[in-house]
1. I, II: which one has relative contact order in percent (Cα under 8 Å, 6 or more apart), as calculated, at 35?
2. Given structures I, II, which gives the highest value for mean projected area of the Cα convex hull in nm²?
3. Thinking of I, II, which structure, once helix-only ellipticity at 222 nm (-39500 (n - 2.57) for each DSSP H run of 4 or more, over all residues; to 500) is computed, gives back -5000?
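Any read-out appearing in this document is the output of simple, stated calculations on the displayed coordinates, not a laboratory observation. A quick note: this is a predicted structure, and the numbers were derived from the prediction, not measured.
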Structure I
Amino acid sequence: MNTAMDDAGRCLLSVAWNIRTGGPRADPRADAVRERLRTVCRGLGHAACRFAAGEAGGDPVPLLRLADRAYEVDTLLLLVGTSLIPDSGRDLRWWGEIERLAGEVDGMVVEASAVLGGVCV
């Protein structure tokens, strides 16, 4: 078994499992971003575990970068959705950062997928 790839796959699955749902101020926009992250992390996490069971080698770093980015975006979504005093200017800045980081996810998915032999999510 390729333990580095298995660990990376399990890390992605853990991130997918721990991405928050809803919140005090439910927001369909935030829910859509979270669902995309959950789907991507779950799909690539399972693919990485299958890959690890049958293949030696492979670079787990793109998978771990994706897990880190998904966690970062989820944390920013939490900040936007749970601040004690809503501040539209701050929320706009945070949403700008969320959109920028979430926009990078597609490229990260391509890199992670390439490591796994072209699995697409």
Structure II
Amino acid sequence: MVPDDWELTETEDGVELRAAQNPIGLLEITALVRDDRDFVDEDVQEFAQEQFQTEVPMVPIQCGDFSGFGTAFESESDDWSVFMVYRGRQFLFATYHCALEAEAEDEQVDAILATLKAEDAE
């Protein structure tokens, strides 16, 4: 669910969400659906290794119908939160980033991610 004061834009790879007025950061969500088998924790950990090219501290997380792992870090100019979650054959890769000096929209991002529903969920 997208809060009334946020806007969603579809992209080639997924969706982008940001506050409609005075956006601070950007939440991007990309989905992948497997044909052959369900995702497992090891798949997510392998994906994280490929993305970050180094070991990063990962914590178990729940985002709506999905579970997996998350991490947070700082780059030279941004604060980043990364969410890698799955349910069955569906995998979601979500990132939220904002400028280092900005007050992150963590509560809003968590609320949006808490509403994620798997396609097979009613």
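1. Numbers: I: 35; II: 26.
Considering all the candidates, the number was obtained from I.
2. Result for mean projected area of the Cα convex hull in nm² over I, II: largest is II.
3. Numbers: I: -27000; II: -5000.
Clearly, the read-out refers to II.
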